[in-house]
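Please go over the structures that come below.
Nothing in this text is a laboratory measurement; each read-out follows from the coordinates by a stated rule. Quick caveat: nothing in here was measured; it's all calculated off a predicted structure. Cβ atoms are built from the backbone, for glycine too; each structure is taken alone.
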Structure P
């Protein structure tokens with residue numbers, strides 16, 4: 001069963017076509033990585049999946065339902081969770097309080113009803129020890145973990161990760177990869193935009209490559225990275 005599917009989705013900003021007839025599907029339980037040069041349309045693609053942008057053409061389905069014109073909050077309640085490239089927690093609130101806000105708002109439930117879920121997510125993301133720490137005092141790695149945890153707190157069926165490994169040291173990156181691998185092993189469906197290729201290939205089953213809004217390849221990571229066109233466009237190598 002495909003959890004999410006895009007069919008010939010396009011998005012223009014004035015004369016600039018940022019997403020050009022993009023089509024792909026992600027089965028339930030799979031992890032898909034998305035790579036491409038800066039300006040390739042990766043974040044716009046996420047905004048089309050989450051409902052922050054409406055496409056100019058094409059169709060988006062989630063859980064078998066056409067969500068093309070449904071607003072972002074509807075999609076959150078249906079099970080689309082997202083982390084952002086630059087973490088922006090409520091810095092004056094504790095780590096636990098940040099999760100409680102996300103869970104209550106995203107699920108439409110009281111704080112008391114989501115408490116046990118928040119504790120479990122804190123354990124899964126290695127933040128339980130910091131539950132009562134103000135978010136503004138966290139290290140970059142733990143802010144990234146909190147960004148991941150807040151996305152998980154909304155109860156997603158689909159988890160979108162936007163360059164969550166960016167800016168981390170190698171050791172920090174490996175720690176975050178281990179957390180994401182654990183969530184995926186529990187059955188979480190993931191679409192992950194990332195420039196840190198070894199982070200992606202440690203988790204995902206497939207890679208999709210975007211260039212100027214077009215899909216230029218999708219498939220097994222080894223086959224995609226061996227492609228002449230991908231090497232020339234993404235890596236800047238004359239193959």
Structure Q
């Protein structure tokens with residue numbers, strides 16, 4: 001089920017760098033927000049803080065209106081999906097096993113193999129379950145990485161430059177795939193990108209500069225996202 005996300009006055013500082021400076025951002029459940037801005041603007045840090053991989057120095061993150069606190073981080077990370085610019089597939093594992101890698105070490109309440117096969121079909125690679133990453137193109141590897149991110153049925157998908165290592169044609173296919181999966185599985189999405197064409201596919205484009213939000217532009221009509229997605233299947 002898609003979740004709402006809010007950053008409340010979030011700041012994150014590193015030695016000699018202010019990555020985020022009092023960021024305020026609200027994302028309703030089911031919405032796709034594109035984060036844009038130059039390198040070093042804070043796009044990736046927004047994703048890391050939202051995903052519980054980094055902690056704010058000031059402010060906090062809310063998920064479905066509930067403040068994210070340290071004791072909740074492990075469970076939170078299991079309920080989100082993360083797609084990276086680099087695919088991070090394990091070279092010795094097949095496509096199917098790469099999809100299942102996040103759930104192999106623990107008990108789950110679903111049939112792992114059936115879930116993996118379903119997701120491979122969903123990303124258009126149902127016939128490549130036994131292929132190794134070295135036997136797949138860059139676009140196919142990113143599709144596998146996306147399927148892996150969905151194995152826990154996340155309500156929130158975070159993607160950091162998901163087309164950055166792909167040519168424009170394959171990148172277009174990947175963005176189209178992500179948008180179709182948003183509707184199929186019901187997810188909120190935060191996508192960091194430097195590509196204006198990619199950003200044009202979101203419901204909103206939020207631009208960051210020097211760790212601050214400098215603009216927030218709505219691209220789709222301001223309607224109830226939950227209604228638009230037809231209820232958001234779990």
For relative contact order in percent (Cα under 8 Å, 6 or more apart), which of the structures P, Q scores highest?
Q
Can you tell which of P, Q yields 0.75 when FRET efficiency 1/(1 + (r/R0)^6) of positions 131 and 179 (r between Cβ atoms, R0 = 30 Å, to 0.05) is derived from it?
Q
With distance in nm of label points 7 Å out along Cα→Cβ at positions 19 and 203 derived as 2.6, matching label from P, Q
Q
To test your reading of the models, identify which of P, Q gives -11000 for helix-only ellipticity at 222 nm (-39500 (n - 2.57) for each DSSP H run of 4 or more, over all residues; to 500) when calculated.
P
